[in-house]
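Chemist: See the structures that follow.
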Structure 1
Amino acid sequence: MKKRILRIFKDHEIEVDDDIIEESWITLNLNGRNYFRGIILNDAIEYFAMGFLKSEGVIKSKSDIKKLSIGSGVIDIKVKSRGKTPILPPFEKKKSISKDIIFQIGRDFDGIGELYKTTGGVHVCALYDEKGGLLFFFEDLSRRNAFDKVIGKAMKDEISLLNKIIITSGRMSSDIVYKVARSGISTIISKSAPTDLAIKKAREFKINMIGFLRGNRFNIYTNPELFLEH
């Protein structure tokens, strides 16, 4: 939305119509009980709900969902009753990834996300195939929400996440690594930094982790032998 603001410069000031993020609150009720409440960008709500439950270990696939309805600020979901999915055992090592593909993804990622470019107030998360082709992306106020929307769309469209690459504009914390592990993604890339526990967990689950992908450089935090020069 547009809001009239006063913009200050060193030697003058002007009134402009600025692009402002619209923040919404969402409540997710699971099997009749409140399970989550937080802020969200009000789009792709179904994808968010499905991806959130997947990455939290509540469901394994969309067949676990018995009913999903979306109202004004409320998601009501009924799922098959079972225990929370445990963290997966360590992944087997995946295919090697060329540095050229990583840089290609970085250049492409810099060009997406219109809301991010116009407001600077959201995170972007995108899914790429192993050849560096963009599959889709989402923006949200929270990097976790953007991640969950990506996972939810992949689940609904029955897209395998094996050997897929996910990239985020936000930092990589341990909770994001848990989401990656539960989703079955092998590689996570960020324009930002990881935390120490995120690196530890990525190594434990043999997830490929790349940070600070900016311009012509990036940092490898796990499995450096997989990033080969072709």
Structure 2
Amino acid sequence: MYGGRVALAFSGGKDSVYTAWLLSSQGFDLILFTIQPESDGSWIFHYPNSAYTWMQSEALGLPWIKRRSVVGEREELESLRGVVDEAIRIWDIGALASGVVYSWYQMRIFQLISDEFGLKLYTPLWGKDPLKLLLEEIESGMEIIVTSVAAEGLGEDWLGVKLDYDSIDKLRMLSLRYGLSPIGEGGEMETFVVDAPFFKYRIHIKRSRRVWRGVSGYLDIEEATLHPKLL
């Protein structure tokens, strides 16, 4: 019989950070875990800037586990099994959680792993309207920057953009024109949260560079620091 802690798959993007806040505010005892792919092209996990998720765990005041993974569906699944096994042994978790919104592929993976280990699965964002969810995330006070794009209509100029009402409206128009997901769950866009009202620290990006490959690219954070907030 496992304990009551919940292990949340944590990429540092808007959906996983928002999920962490939702579950914490409901009284769940969270452990964050990040699986860091060795290169881009991951089947399951975020690649850009996953090395900086430890800063977000500090800002949230939550325990954090990291594991590296070779890119490949089988290898990433084994890494996921490994980190879940570690979370059970060390943290006595009784459930997994994910910020999945509509991807049946991701949902099936987390349901599979939950069933294998006899864990509950929490997915509080599942089935939400993407544009309404984006507005919820902005209105929560999270400061979100775009760190990866890979879709027609999303060019290099989107890298580093802060999501706000204007950029959400642009995403809505691009969604209508090109059929891309405005929330980016299909890989069209990835994000990184640098601040939120529920963060104890703000993340200051001191140096970054754009990596562009013709039709897709990412923002590579090269240096960042944590700054305590003034009370």
Structure 3
Amino acid sequence: MAPLAGDRSLRGLATTKRLRADQRDALHARLSVREYRRGEIVYRPGGPARHLYVVLAGVARLAIPAPNGRSVLIHLLPAGEVFGHTALVEGGAPHIFEAAAYTDLRVGRVGSDDFFEAMVGTRAQEVRALVSLLTERWISLVQRLARFLAQDLQARVAASLIEVVRGFGVEDTRGHVLALRITQDTIADLSAGSVRKVNAVLRRFERAGLLRKDHGRIVLPDVGALEALALDD
């Protein structure tokens, strides 16, 4: 690999200029540095997220796999950018994106526990619990968007129905009954599809016994089967 321009430390990076000098020094002391060749994978989606990463030199890329075998490019990250934020969730969470070297790349990696200790010292556990509480919902929304970008319409409709029934559903002998009255237009909006195409998917679900209507309510007799469709790439 050709030498990369840039400092191996955090000095001069826009992201860390907002930190106090003692915080920056503590973070730097806990940082491990690694270099990647262009195209090399830093981490894959679904893998355990235990570290935060900062781009020290080069450019990183974040992407998600698509059903056609290609990747959907989400973002290009220059020096100073931080990624791997799901590591901030208490108890750990899987990576959402694939991170790779867009150019030859140098990153600094720090464990999530070390990150909080560097930032707030003895209050690390308390602050981490608060950060996790505030960011978990945001991460779930990012996961939903990332999943949608990689799904076809049928999978998106299935995932939307599952999400709505988990929030507003009641389970009884019929299956999971959606207590909230929801229109086909709303399902189309949630699924990022046209009403005509989403209605065609809903009719297929009805014919397959995955969905039916009872006194104006949507009933999902077999949520497990819908989950399988939502995960089918």
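Taken together, the values in this text are just the output of simple stated rules run on the coordinates, not laboratory data. Note that the structure is a prediction, hence the values are computed from the model and not measured.
Chemist: Hey, percent of Cα pairs over 32 Å apart derived from one of 1, 2, 3 reads 14; which structure? Kindly include the intermediate steps, with their values, before the conclusion.
Modeler: Working: 1: 23; 2: 14; 3: 36.
Corresponding structure: 2.
Chemist: Next question, about the same structure. Matching task: -8000 is the computed value of helix-only ellipticity at 222 nm (-39500 (n - 2.57) for each DSSP H run of 4 or more, over all residues; to 500). Pick the structure from 1, 2, 3. Before the final figure, lay out the partial values.
Modeler: Working: 1: -8000; 2: -10500; 3: -12500.
Considering all the candidates, the number was obtained from 1.
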